[in-house]
Structure P
Amino acid sequence: MARKLDKQKALVMRKKGMSYSQIKEKLGVSKSTLSGWLYNMPLSVKRIRELQADSPIRIEKYRNTMRAKKEKKFAEAYQEMSKKIGKLTKRELFLSGLFLYWAEGSKTTRGTVGLTNTNPTMLKFYIKWLKLFGYLKKDFSVHLHLYSDMNIRKQEKYWAQELDIPLSQFRKSYIKKTLLTSITYHNGFGQGTCTVMVLNARFYEKVLMGLKYIQDSFCKL
């Protein structure tokens, strides 16, 4: 009786355009059994194409193919740009740092030359730029902007390790209150926001005047 019931269900499913694999998954019947039951109920060419298009294996193969093409394009672009850029000289690093500071640096607190970002690599570049002016690791001060549902100590250790700056040079972290239902900072802000700064009024003036020179020399209409 159960066998007959499964066959009737299989016939109904086949009429709906389901494949052997789909029916097998629903009923737990072997494909050889289904072949005997449904031998005179072939699917149309159109339906077979639809099933192939919806196949998880086919979709995964398509995604892998597209991913490989994308990675190949990026690799080619990387090779092209690496040849054009080459090795950065100290002068190029100096100018790059000025432009970075112009875009992202703090300019409102007099005597403080700081950069705030969520990207550790950008801050490492900034630290390397500061070293061009003779600043050492001991001269840096760090301030973190974190969120209340973070593991604060873990995040402080993360930034200390990433930037190779001891926690003793970290100011008390600013903790913003957040609800667990609104932790949108994970989309790009998963480690919080970090500011690296040096305090030197004379250096601050030099950086601002360097930016002014760039504006005066290259940005006139």
Structure Q
Amino acid sequence: MLLTIAGVLNTQQLERTRQLLADADFVDGKLSAGLAARRVKRNEEVNVRAMGIQQLNETVMGALVAHPTYRAAAMPLRVAAPYYARYRTGMAYGDHIDDPIMQADTPYRSDIAISIFLSPPQDYDGGELMIRTSFGSNEVKLPAGDAVMYPASSLHHVAEVTRGERLVAVTWVQSAVRDPARRELLYELHQAREALLREQPEAPETAQVDHAYVNLVRMWSEI
């Protein structure tokens, strides 16, 4: 499932994030890449030990994990602290698939990749996130504050930036529901369930859909 999430960060959160990034210590993005990705990765990332990184994480991840669409679609079990990437003119990230196991204090499986756009699209040319799915290639370039989530198993790349500067926060999620097709079905059922609970809370069909959703989550969750 490829899903865009509008308004993850509001205007104040975006301003705070960009202020912190303006003073951040950026290093070569290859330092965080695996052997395969290192060959095609040309960007810069905030040093994970930089001053202000905790404030960045509190602002960005605090907003993401509180967003109802993220919670319903990702069904997160573990979520990583993000990388903050900068693409200047001439920088790009070639075709790659994200590592299946991310190394951290507690290693986790990368089921879902999430990019939160921090620069307005008019601030840079190029820099589109291209995600290949079974239905073809999808070009993603979102307003600042919006996010896109997609299976981390997807082949994807960031097109070369030809003008300006692209800032993005990238993170990964281990979902309680490992199978992406099941996650998509559960998200669609969740949307129907929420609408029925709002509009027809006493209808017997509402109870049926609610019970089906709850029990499918119980059946498919890996916890």
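Numbers at a glance
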item	result
Of the structures P, Q, the one that -10500 was derived from, the read-out being helix-only ellipticity at 222 nm (-39500 (n - 2.57) for each DSSP H run of 4 or more, over all residues; to 500)	Q
Answer label among P, Q for the case where relative contact order in percent (Cα under 8 Å, 6 or more apart), calculated from the coordinates, equals 25	Q
Computed 0.90 for FRET efficiency 1/(1 + (r/R0)^6) of positions 37 and 109 (r between Cβ atoms, R0 = 25 Å, to 0.05) - originating structure among P, Q	Q
Computed 1, 5, 10, 10, 9, 8, 8, 7, 6, 5, 5, 5, 5, 5, 5, 3, 2, 1, 0 for P(r) over Cα pairs in 5 Å bins from 0, in percent - originating structure among P, Q	P
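Taken together, the values in this text are just the output of simple stated rules run on the coordinates, not laboratory data. Since we're looking at a predicted model, the values are computed, not measured. Cβ atoms are built from the backbone, for glycine too; each structure is taken alone.
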